[in-house]
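Several structures are given next for inspection.
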Structure P
Amino acid sequence: MFQIISLVTVYFPNKGHVSNIKLIAKQSDKVIICDNSSDSNEKLFSEIKNAKYIANMENLGISGAFNRAIVNNDIDWHKDDMLVFFDQDSVIPKNHIEKLIHEFNALTKQGHLIGCLGPVYYNTSHKSVELPKLYETIDKVNFSVSSLMTSSMVTQYHIIESIGFWNDEVFLDFADWDICWRMRERGYLCVMSYASILQHSIGEGEKKIGPITLRVAKPIREYYETRDCQYLLRKKYIPLKYKVRFHLILTLRPLLHLLFLNNKKERLYYIKLGIKDYKKNVHGALDTDKMFNNLRSKQCKA
């Protein structure tokens with residue numbers, strides 16, 4: 001009999017995040033909390049009885065944190081265990097996990113090779129259900145897509161093991177896209193399902209510039225997106241349309257961000273640093289202490 005094991009990455013969690021994880025724990029046999037904070041927050045989660053807390057004591061990013069949990073020798077994994085991935089901001093509705101796993105198993109029994117399955121997302125920024133532009137209908141509830149978001153992504157242990165787990169080269173952004181593309185490369189379907197709908201906030205909101213919608217995020221995200229999309233461009237399994245999109249991320253989008261978003265100097269610094277660190281083959285978390293000193297020095301000279 002398979003277990004339902006949910007994995008949640010947290011970073012300097014607060015009581016609100018604890019409440020979110022309690023909801024996840026109620027719908028899971030076990031919840032694994034992967035803490036990327038620099039200090040232990042184990043006491044914060046002590047009331048969650050079916051939780052396993054892992055203090056990484058450093059920021060491993062999404063991929064690194066999930067991988068450290070999945071290959072943990074203290075956890076007795078079984079091939080058919082259902083894994084459900086979340087971030088700390090996920091607030092799930094009633095029976096959310098059960099509905100998604102039901103669809104995963106039902107489609108598998110029908111003969112579909114399912115790699116992962118996730119919910120439809122309700123974008124709280126523009127208050128509407130967010131669907132991909134391209135998809136293939138499977139039935140009235142489910143459709144095949146090129147990628148899913150991390151939050152509520154359901155898969156099985158043997159599937160994620162077969163593709164080599166999460167990609168440690170992708171620290172934060174694009175980690176969910178990468179894992180879906182590697183599943184699809186091996187013939188698996190990535191499925192989005194209307195069985196449940198999850199409310200999702202996009203960064204710090206969105207900004208409309210004529211026909212273009214810019215997703216607003218903290219300036220430091222410019223660094224990880226700039227650096228890691230260059231690593232992904234080297235991969236053969238990247239779909240062509242996303243290769244085009246990554247080239248736009250490296251050219252047109254930085255220009256739009258520098259023209260229309262706040263913190264222009266800070267964003268430019270991170271973009272340049274992302275390019276520089278890619279060339280130096282840097283991976284993992286940005287050394288924030290060193291970064292802030294460099295940034296202050298540049299601002300003082302200016």
Structure Q
Amino acid sequence: MAMQDRVIIRDTTLRDGLQLVVEQVPAAQKIKWLHDLVHAGVTQIEVSSYVPPKVIAQFSDVADVVQGAMGQGVDISVLVPNLNGARRAFDAGLPQVNFVLSASEAHSKANTRKTRDAAVKDFEAIVAERTARNLDHTRLSAGIATAFGCTMQGAVDEDEVVALAITLRDLGADEILVADTVGYGNPAQVRRILGRIAEAIGPDRILSHFHDTRGLGLANVVAALDVGVRRFDSTVGGLGGCPFAPGATGNIDTEDLAFMLQSMGYDTGVDIPQLVALQRQIAAALPAERVGGCIARAGLPINASAAVTA
């Protein structure tokens with residue numbers, strides 16, 4: 001590993017982190033947090049989701065947030081649940097659109113009321129819409145949720161996960177997000193599954209999304225690094241989680257992830273003290289939410305502070 005081997009952190013605080021927050025966070029506050037992420041050196045941010053307000057009211061201001069996120073000099077993206085959402089994202093001129101389906105049939109039906117095959121057809125329709133609009137410059141990400149297990153179904157067949165990644169790539173996905181949605185993954189499993197997917201489609205196409213439900217989130221990141229994955233999702237303070245994972249503690253922390261990576265010699269370009277300051281802002285603004293983070297709690301090691309800032 002080269003000392004400055006680059007790893008990209010895509011922060012999803014404004015989407016995944018807020019999707020279960022009942023209190024409506026004003027669009028102006030979300031845009032302020034986005035600016036703080038940019039100033040901290042984060043270069044990729046998932047800013048919202050085009051889901052119907054009756055499903056998740058938190059994203060009823062998606063148009064305002066997207067408008068405020070444009071022109072910040074970073075790669076922004078949104079999550080879409082279906083073709084209608086993708087059309088709205090295309091209309092807005094977003095550089096990347098993210099679609100997620102479930103490897104678990106049980107989770108797919110609970111989360112979107114669709115079978116996995118029907119969800120694949122939805123993605124195929126989104127690709128066709130992009131083609132019809134001549135939007136080849138717009139990147140499409142296809143996410144595989146519950147890739148390492150499911151709270152409803154239990155085990156998910158690894159061969160099916162790998163085959164699904166190949167299918168989505170062949171349909172036109174520029175990126176395959178592989179997600180441990182409910183925190184079932186362990187490092188050996190992550191190394192095995194992501195290793196197979198990386199061999200099939202190339203590690204540069206993969207983005208990993210881990211939750212810290214059972215304390216293995218960062219260990220799973222190391223396992224993914226071992227097979228060449230260099231892009232990861234996270235949220236400030238580990239905010240967020242999956243509604244189908246009772247007791248879940250949310251995503252891996254952006255600031256803790258950055259600290260681990262930079263301590264290992266990877267270059268993230270992220271300023272950890274600025275992220276910690278943002279973590280404290282978010283914790284103060286959302287007192288009813290669990291906003292964690294080991295670095296925010298314990299601080300940076302004295303002899304490491306210079307090495308782990310941008």
Structure R
Amino acid sequence: MRETGMPIRLAARLSGVEPHLIRIWEQRYQAVQPRRSRGKHRLYSQEDVERLSLMRQLTLSGHSIGQVAGLTTAELRRLAASIQATDRAPAASEVIPATDKSVDACLAAVRAMDERGLRKHLEEAGSRIGTQGLLVRVVAPLLHALGRLWCDGTISAAHEHFAATVVRDFLGDLAKPMGNLERAPLLVTATPSGQLHELGALLVSALAANLGWRTVRLGASVPVIELAGAVRELKARALALSVVYPEDDPDLPRELERLRALMPPEVALIVGGAAAPAYREVLERIQAYFMEELAQLPVLLTDLRRSAAPSAARNKR
């Protein structure tokens with residue numbers, strides 16, 4: 001008898017929800033309840049995909065997943081329709097208007113090469129929306145904006161280097177350990193060989209430290225053998241890599257495959273950054289966690305911390 005249903009990768013593609021988030025929503029919130037094939041793989045129905053798509057729309061509009069996961073499909077439809085009827089779903093920057101002002105103020109300070117002003121705007125944003133909000137809603141968008149402005153010639157290389165230096169020092173302070181973290185899980189951050197921009201990795205370290213993880217930063221352009229060796233020696237729970245430029249490195253897919261093979265299977269491999277989408281195919285093949293947005297990272301780190309065997313959970317599809 002032919003089994004019906006679609007695998008998680010197809011459900012993710014149709015709903016717009018990343019596979020690791022589907023698993024988290026399913027396991028933690030019972031948002032969907034897929035069937036299992038004879039081989040124990042998840043099989044999602046059309047209604048499951050619709051529910052995931054609606055929940056994604058509602059979370060982007062400001063609802064938490066905990067608020068909407070328990071609703072019936074009909075209730076999800078009505079709530080989504082009410083939002084569309086009253087207004088379009090607000091962008092993240094509109095949910096917290098101060099974020100836009102903070103990013104714009106920071107960009108103005110960069111253009112003026114005003115170090116004191118840039119630090120002041122970052123510190124004020126942190127006091128207003130907290131460290132996690134600062135990192136996700138201000139620092140990450142600021143770095144993306146700077147990259148675009150540098151690429152299109154709006155700002156000079158000197159401006160970009162100035163901003164990188166100030167933000168690097170600022171993030172370095174935020175990435176320092178908080179309290180007694182002897183028993184906390186360890187996250188190693190770096191960029192792989194050929195990737196010279198390490199601000200993304202430092203941003204991840206700061207966010208993880210704020211969530212109670214121990215962190216070790218290995219820096220930029222670290223060879224695969226050194227990454228795998230550090231992960232083993234430090235008994236890390238996860239390795240996070242930032243991939244920013246270039247998007248067409250012919251050696252990187254092979255290096256990532258080699259890294260996954262050298263790492264202990266229970267260690268999670270997390271990859272994000274501006275160029276990461278260009279390597280999505282190999283990331284899926286090696287079952288790495290692809291971070292499309294920094295806002296996804298807190299959920300993943302929380303799940304990894306709670307999970308006794310994250311790699312086993314990831315492999316059950």
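Given a value of 2.8 for distance in nm of label points 7 Å out along Cα→Cβ at positions 77 and 117, point me to the structure among P, Q, R it was derived from. Considering all the candidates, the number was obtained from Q. Thinking of P, Q, R, which structure, once distance in nm of label points 7 Å out along Cα→Cβ at positions 109 and 149 is computed, gives back 1.2? The correct label is R.
Coordinate-derived values only; no laboratory data. Computed from a predicted structure; not experimentally measured. Cβ atoms are built from the backbone, for glycine too; each structure is taken alone.
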